[in-house]
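As structure tokens, here come the structures.
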Structure 1
Amino acid sequence: MTYKEFIKQVKQMDGVCVETRGKDKKHSCSIEWRIGKQTGGSCWDEGESHYHTISGEPEPEFDELDTILEYFCSQITFLQYKRICHQIIKTDEGRYDDYYGNYTDYTVKYFYLEDLYNLLCQKELI
């Protein structure tokens, strides 16, 4: 199977959202969730701002990776699955700044489909 065939099949899967990421516009899948937030800043110059923090959301499951692996290589062991995840999943954190000192912190987990394809080929799983 070629990478082009792999991508075509992945794009047709239910529940898998393929996007492009980075300068090279590489095909990827990702999940993002809020890990914290601060609100309470105001534009009304009411004196001291009354900031309060809001706790984050629980980390969601990375179902897209599971869907792809189940489709192409459902025979893998749990240990193989863990190693694949460890080798291809990357994590970034960031902040969306809002007005008046308010902000939202978030985490993104993602993987490049080309990295997954190359790893599965290397391990002769596809």
Structure 2
Amino acid sequence: MRTLSTTATGGAVKIDGRKLAKRRRRISATHRAMLAYQLAHGEVVLSRLTNAQACAIAGANREYVATIAAASDLDRGRVRQGFLPLADLHKRRKQTRSDTAIDRLVERIGPARVMQALDRLTAPRAA
């Protein structure tokens, strides 16, 4: 099990979660089962987890974790203290992301085509 860059920490072996994520497929099913047992019984501890690993363990939504990671220290503190609902922060981030996606689309197809489409959509229609 010490093939994953482990270090001893007070009786438990410490494994780097990021290295484990990269090497997990090359580890046999037997070794993965032993690792899971050792994790469950405190013989091994993980550090530096990937976001996916942390979300899986905590049962957290990846998008919410990404929102928290992208937030300012001030907003993170306000969420932690309950002054700012995470859903509100997430909606704000999603809106910003949507504007960025629109900007990329306009850049890709060109502003002239966008204006032509707007002209067609806003043209007066005969009744």
Practice task
Name the one structure among 1, 2 that distance in nm of label points 7 Å out along Cα→Cβ at positions 39 and 71 of 2.6 was derived from.
Solution key: 2
Exercise for the section: Rank structures 1, 2 by relative contact order in percent (Cα under 8 Å, 6 or more apart) and report only the one at the top, that is, the highest. Expected result: 1
Practice task
Determine which structure produced the value -1.03, -1.17, -1.21 for log10 I(q)/I(0) by the Debye sum over Cα atoms at q = 0.21, 0.24, 0.25 Å⁻¹, for residues 23-94 alone, calculated from the coordinates; the candidates are 1, 2.
Solution key: 1
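The value -9500 for helix-only ellipticity at 222 nm (-39500 (n - 2.57) for each DSSP H run of 4 or more, over all residues; to 500) was derived from one model only; which of 1, 2 is it?
The structure behind it is 1.
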Handout entry: At a computed 23.8, 82 (Rg and Dmax of the Cα atoms in Å), which of 1, 2
Key = 2
Problem - Answer label among 1, 2 for the case where distance in nm of label points 7 Å out along Cα→Cβ at positions 63 and 87, calculated from the coordinates, equals 1.3 - result: 2
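Read the figures in this text as sums done on the coordinates, not as results from a lab. All of these numbers come straight from a predicted model, not from anything done at the bench. Cβ atoms are built from the backbone, for glycine too; each structure is taken alone.
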